[in-house]
Structure 1
Amino acid sequence: MELQLPEILANLDVTIEDPADCPPARWGIIGPGGIARQFLADAREGTACDVTAIGSRSRERAEAFAAQHGIAHAYGSYEELVASDAIDAVYVATPHSEHRDHAILALEAGKPVLVEKSFTRNAAEARDVFDVARRQGLFAMEAMWSRFLPHMVVARAVVRSGALGDVVQVVGDHGQSLTHIERLRNPELAGGAMLDLGVYPVSFIHSILGAPGEVRALGHRLDSGVDASSASILVYPHAIAVATTALTARTPTRAWIGGTGGRIDFDPDFYRPGGITVAMRDAEQVRWELSYPAGGFQFQIAEAARCIDGGVTESATMPWESTLEVLEIMDELRRQLGVHYPDEPSLRPRHPGGAPR
């Protein structure tokens with residue numbers, strides 16, 4: 001895709017491949033919900049891939065989804081879906097509580113997986129999935145679609161270029177009024193703000209600064225025990241990052257990166273397709289955005305298709321280590337907030353100061 005960068009950004013080391021040029025892949029979806037609809041629409045409109053099968057625990061629901069969206073194959077169990085010869089890869093679109101088991105089900109059936117964020121409930125479950133993927137020699141990736149969006153790719157390139165000087169502050173916010181959604185109130189389904197919404201600012205911060213040395217969290221819980229809202233501080237040797245999230249209120253959903261030589265301001269909603277403004281210390285500002293069809297999932301779908309076609313097991317943009325580090329951060333934040341899911345193994349011991357191992 002032609003970036004047409006402003007002069008101040010013209011020498012960036014950045015390439016964004018057109019998702020429409022990706023290798024074709026036939027996807028099967030586990031879980032016919034709202035996120036599955038967006039995946040299907042963006043795959044068809046923005047890539048060379050297609051969704052050829054849908055699986056549900058209810059055959060009637062699978063057949064209704066397939067009829068509505070023109071999907072050739074509908075299955076009344078996830079076991080049938082992952083065994084199907086009509087698909088090349090599986091997108092896991094079920095609640096967080098089911099991600100581990102459904103990803104492993106697909107991998108053990110020989111199918112690569114793209115697993116909706118958050119990848120699993122915790123880092124221990126993610127390790128289970130990656131162990132199976134490694135043993136099977138299959139691709140697996142967290143569907144953290146924001147990392148693949150063009151404005152995020154350009155922003156990371158600006159940081160790498162040194163144009164901002166030393167990064168000293170990164171801030172991300174994501175709050176929605178979603179307490180009416182039963183899944184998000186339910187600890188049995190790994191509900192709460194952190195895994196559904198807070199993962200965006202935490203993963204954004206990680207994409208810029210990596211794993212922190214220390215984390216601190218304060219917040220509130222719903223009566224059901226899941227986290228309702230929180231503010232988290234991630235401490236680095238020469239930078240501070242702040243992640244705020246809530247499922248009790250619609251917040252500005254802003255983000256920025258502050259450096260000694262300038263800053264990047266992200267449009268709201270920062271995690272969706274949009275633009276950035278690069279403001280230098282000398283007051284020069286440049287605006288950058290890229291228009292493209294579909295809703296934004298096409299970039300991660302294309303990345304998965306390229307990796308699968310190339311025979312690699314993980315994406316350089318969203319590698320397994322990054323997923324594990326983000327989950328370790330969120331494990332510690334949940335521990336400090338007092339949020340623990342039923343049947344969840346004890347969260348890993350931490351270093352003094354709340355630093356993930």
Structure 2
Amino acid sequence: MKKSYDVAVFHGDGIGPEIMAPTLEILRQLSRGSPSYELVFTDAPAGAGHYVKTGDSFPAGSLETARNADAILLSAMGLPDVRYPDGTEISPQIDLRKQLGLFAGVRPVKVSSRQMTPLALPPGKEIDFVLIRESTEGLFFTQGAGEVTEHEARETLLITREVSEKLFRFAFELAQNRKRTGRGRGRVTCVDKANVFRAFAFFRSIFDAEAANHPDLQADHAYVDATALWMVQKPWEFDVLVTENMFGDILSDLGAGLMGGLGLAPSADIGLDHAVFQPCHGSAPDIAGQGIANPFAMILSAAMMLEWLGLTHDHPELSSDGARLREAVEKATENGQNLTRDLGGTAGTRDAASSVLEALRV
């Protein structure tokens with residue numbers, strides 16, 4: 001008998017629905033072909049478009065759907081010309097992080113030797129690391145509520161022991177899993193600015209305390225500015241990087257650049273009981289409806305969802321299908337094939353997604 005998993009689906013704004021549709025079709029095909037699991041999708045209306053229609057950007061019912069789901073799949077969300085009366089952007093994805101306590105923003109960066117990258121990789125070198133960004137506090141703590149006067153402006157950076165301990169525990173567990181499956185060396189790097197800020201010295205001290213619980217793994221530190229340099233000079237040296245919210249926001253885009261752009265950058269926001277999976281890129285309303293949007297990051301986010309569900313529920317076939325789907329995207333984009341316009345190719349949304357399905361069948 002198949003085990004059923006409920007997935008809350010936020011179709012998003014702009015190109016969001018266009019990249020979600022083929023992603024769901026791929027997931028349905030995997031689900032139909034599985035002898036052990038079934039995916040059940042429930043739509044959760046939210047976003048800027050929904051706000052325009054109803055005056056409500058994130059209905060309580062959609063939050064409840066997300067809260068009750070086994071996983072949450074969220075497409076690109078928000079529109080630059082649709083804002084709240086105070087001028088701030090509509091971003092239910094950030095509301096979800098706060099409401100569900102999604103403290104670990106997971107941003108994988110992977111480039112095989114057969115894939116295109118702006119870097120000239122040395123022979124035999126591949127990029128495969130994960131950046132973990134704390135997602136609920138840091139310099140984003142006072143988001144929208146900073147103090148501004150005529151002469152100065154202040155924002156508050158908050159780092160708490162409670163959240164940092166969960167973050168670092170997650171980072172070391174991820175490194176352990178990557179080492180066990182042969183994808184990483186079991187190395188965790190704390191990225192901070194502890195030489196300047198007491199808050200980051202505090203952050204580092206909590207990291208070191210957690211590192212002591214994992215003598216079988218390697219733990220080290222790096223300042224954020226040096227990390228940015230090394231991500232360009234020697235990204236193949238990294239395994240798991242863990243950092244504060246703002247630093248992670250910046251470095252994750254640099255990681256996307258290593259892969260060729262945000263169109264290949266998936267992400268997850270993970271807590272103790274819930275997880276959201278979404279592409280790193282925006283809703284690109286200027287190309288919405290043209291059939292040229294890049295679906296790869298959305299599909300890769302779905303692959304992350306399958307792998308997480310499999311690990312969380314001890315369901316190996318889910319994890320295996322997640323890995324197969326990730327590898328299918330890699331194969332589809334090998335040697336510059338099947339790339340969409342944002343990546344320098346000519347493929348449309350439908351053709352790009354079809355190439356992933358084709359690679360899955362091989």
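Taken together, the values in this text are just the output of simple stated rules run on the coordinates, not laboratory data. The model shown is predicted, which means the values in this text are computed figures rather than measured ones. Cβ atoms are built from the backbone, for glycine too; each structure is taken alone.
Suppose distance in nm of label points 7 Å out along Cα→Cβ at positions 114 and 202 works out to 4.9; of 1, 2, which structure was it derived from?
Structure 2 accounts for this read-out.
When log10 I(q)/I(0) by the Debye sum over Cα atoms at q = 0.15, 0.18 Å⁻¹, for residues 234-337 alone is computed across structures 1, 2, the figure -1.01, -1.27 traces back to 1.
Kindly point out which one of 1, 2 the value -0.31, -0.39, -0.69 was derived from, the read-out being log10 I(q)/I(0) by the Debye sum over Cα atoms at q = 0.08, 0.09, 0.12 Å⁻¹, for residues 138-321 alone.
Details: 1: -0.28, -0.35, -0.63; 2: -0.31, -0.39, -0.69.
It was calculated from structure 2.
Here helix-only ellipticity at 222 nm (-39500 (n - 2.57) for each DSSP H run of 4 or more, over all residues; to 500) has been calculated and equals -13000, so which of 1, 2 was it run on? Working through the options, I get structure 2. Hey, Rg and Dmax of the Cα atoms in Å, for residues 34-145 alone derived from one of 1, 2 reads 13.4, 38; which structure? Computing Rg and Dmax of the Cα atoms in Å, for residues 34-145 alone on every structure in 1, 2 gives 13.4, 38 only for 1. When mean count of other Cβ atoms within 10 Å over residues 66-73 is computed across structures 1, 2, the figure 15.1 traces back to 1.
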